Every structure is written in structure tokens, then in C-alpha cells.
Structure I
Amino acid sequence: MKKINLSLSRLSPVALMALLSNVITKMTGNSNFATPAVAMATLQAALDLLATLIDNAVNGSRQARMLRDDQVLVVRDLLRKQGNYVVLQSNGDATIQESSGFPMAKTPMPVGVPNTPRVIETTFTGIIGNVEIYWSGSHGAAFYNLWYTSTPGDAASWKLLKASTRNRHSANLPSGTYHFRVSAVGAAGESAMSDVAVGIAA
């Protein structure tokens, strides 16, 4: 369910003032919000005071900045109260919520099936039977399945060598030539197999 964004702590005093002004404009006379939690007159008075204190704090004293910051806390509290009222009054209707002047929270985009990784390199380490396999990362991958075979022409011969959260694996295999490929696995499923790379475990 999409909701308004009430994360106000990172807004600068000027941005907070702009938000409050927009809320006052959009909610005044808005039939969706006939009995607001905070009266428009109260919000307007808080806006006027904040504007004055912001002006006073520009090149002003430490005391002037403290008064401005105190009013920022007051305005945040008023906006949160009004925002909670908007959420309840709208009964989850995003269109009604948007009409309040509050910004809407961003809806996280679901991550689809990860992109197909690419085997970048296979390296003989100098240790008998050992070969290092490296591959590219895939957005949305929780882990990677590394497959291998010594007879790539036989589709049934591919075996899972390792399920790894990393982008590399050090394999210990009997001496010989091997073919490797990788798939990426995420919440939405498993990617297609990567192209095949050849490695030698001498």
C-alpha cells in the first residue's frame, strides 16, 4: 500500500517550510480532510513563525539559530500529526493522500530474475588439481551456482560444483581440462547459464 512520506528529519528548515506551505495550500478547503488533526490556522501560524526565525538565523547569533531549530522540531511534530491523520482519513487511497500536499513514499521496485553472469577468467594456480574461477556479479543475486563438466557435449554431464555468495571459487579437481558455467539465483528465480569457460586443473 502506497503511503505518504513522513521522513522529515533530513529536510532542511527551508525545505520543511516549503512542505508545510504546500500542505496548507492543498488541505485548505479539501473535502477529503474536513476535520484535520491540526487546524489550518495553527499550521499557518507555525509557518509564519518558522519563516521569521529562518530569516533571523541567516548571519544571526547562535541564539537565533537555536530558536529556528526549536521551531523546526515543532513543525515536524505538527506535520507528523497531520500526516498520520491523512493516512487514516484516506483509508489507503493514494489519490486522496496525494491531494494533501504530502510527498508520497517511493514504492520499492521488485528485483526480477538476476542478469546472466559472465565467467571472466579461469586460472591455474600452480597447485596440482587447483583452478580459480572468477565471474561477474548480477544485480539481485543472492548466490551463484557454479557448474562444471569435462564432457561439455553431454548436457547431462554438468554437475553443480559450488553454490557461492562470492564471485569466485577455488576448485580442487582431478587433473584435466574442465568447462565451467555460472547461473545467478535471486528471490525471483535463477538466471540463464553463462557462456562456458575452459579451465585446466593440471
Structure II
Amino acid sequence: MDLHHELNDTFLKTIIKSELGSVIKDLTEVSVDTFIKDGILKDIPIFGTIIGLYKGTIAIRDHIFLKKIIHFLSAIKDVPVSTRSDLFTKLESEGHNLERIGETLLLILDNIDNYNKARLLGLLLKALSNAKIDYNDFERFSSMIANIFIQDLLDLPKYVTELTTNTGSHLEAYSLILRKSLWVNEYSEANTYSLSRLGERFCIAIEIL
């Protein structure tokens, strides 16, 4: 098995089969060096694989990648293993390629620029596990997390009541908010927006509404 497939395989095993609650708890605030030195995560497949690759010498970029995976897993730590396993069995029975799902998640985690985005991605998987969203929503929302400025995402609940702003066009492009009216004076213009049904589902999925 080459490195690419080994990493993806152990990542999926971690999501589907690993008990995470007691191990991942509070590790978002612990340095990577600490848990490597103490062997805290040695029994979690994805960390054993990554740490083993570098034999204790990990570059800054790899520290960041490991921390993003920790934040991602912290969001699903309370989802029972049986629930996660049932989810992926169901996805496979529906014809979804589990290897591609793992690869996509790893690619997003590698490229996102914020630990909080990694946690939001994990919350999407939690919502999918609990049937709060379907797989189409999961894919769509994952792409939004990857591409939208984090504070814009976290500010979405403000649009529950109509909000006038000149910074809503990006969220509108993803159909998370709907344009209601245009406000203009001699100095500037802005639009009034409200949260869309899609935006509401997104907020519920990432637990901000």
C-alpha cells in the first residue's frame, strides 16, 4: 500500500472505528509535540501513521495538519462508533465511494486556513451521522466551508432577521442568504438580505442556530 492510500485508509478507519471521546478531549489546546512525546494518540490509526512517517521530526506545516485533524475529530468525538460505522455502511450501500470521501476530507483539511473550519467540517459529518442533513448537503456545505471566509460563515445567524450590508454578495452566491431589497443614498448602496432555507440547514448542521 503506497503512502497516499495508507493515509486515506487509516483516516477512514479512525472516523469509522475509533473511540475518540476520552482521547481527543481537550487536545485541541495541547501542542503537537506534547502528544507525540507522550504517545497520547498512538492508538488512533491516522496519528500513528502520520507520526510514524516523520519519526518524531515534524515540520510546521505537518504540525498544522495534525492540529486540523484533531479539531475535525473533536467535533465527532461524541458520535458513537456504531453510528459512524452505520453511516459509512449506508453510504457505501448507496453507491458512494468511501475512498473518495476520505480523500476529499483530507484534501479540504490540508488546504483550509483555519482550525475552526476543521471543526465545522467535523460538525457536518456529525450532522450527516445524525441524519440532520443528507449527503448532497454534506458535499455542498463542505465546499462552502473550504471557500468562504470563516467569519462570514459564523455571522450567518445575523441574517435570521433581515440585515442590510454591502458584504453579503459572496454568501448570496452560495445561496446561503437571499437578497430582499436595495438600499441607496448619495454616498453608498447596500442590499438587505435574509437567511435562506439552505442557509438555515447549514447553520443547524454546524450548530450555530
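Read the figures in this text as sums done on the coordinates, not as results from a lab. The structure displayed is predicted, hence computed values, not measured ones. Cβ atoms are built from the backbone, for glycine too; each structure is taken alone.
When Rg and Dmax of the Cα atoms in Å, for residues 13-116 alone is calculated, the result is 14.0, 42; to which of the structures I, II does this value belong? Value 14.0, 42 for Rg and Dmax of the Cα atoms in Å, for residues 13-116 alone corresponds to II out of I, II. Assuming 8.2 is distance in nm of label points 7 Å out along Cα→Cβ at positions 61 and 149 as calculated from a single structure, say which of I, II it is. Answer for the origin of the read-out: I. Each of I, II could give helix-only ellipticity at 222 nm (-39500 (n - 2.57) for each DSSP H run of 4 or more, over all residues; to 500), but the derived value -18000 comes from II. As an exercise: Rg/Rh (Cα atoms, Kirkwood Rh), calculated from one structure in I, II, equals 1.36. Which structure is it? Among I, II, the structure yielding 1.36 for Rg/Rh (Cα atoms, Kirkwood Rh) is I.
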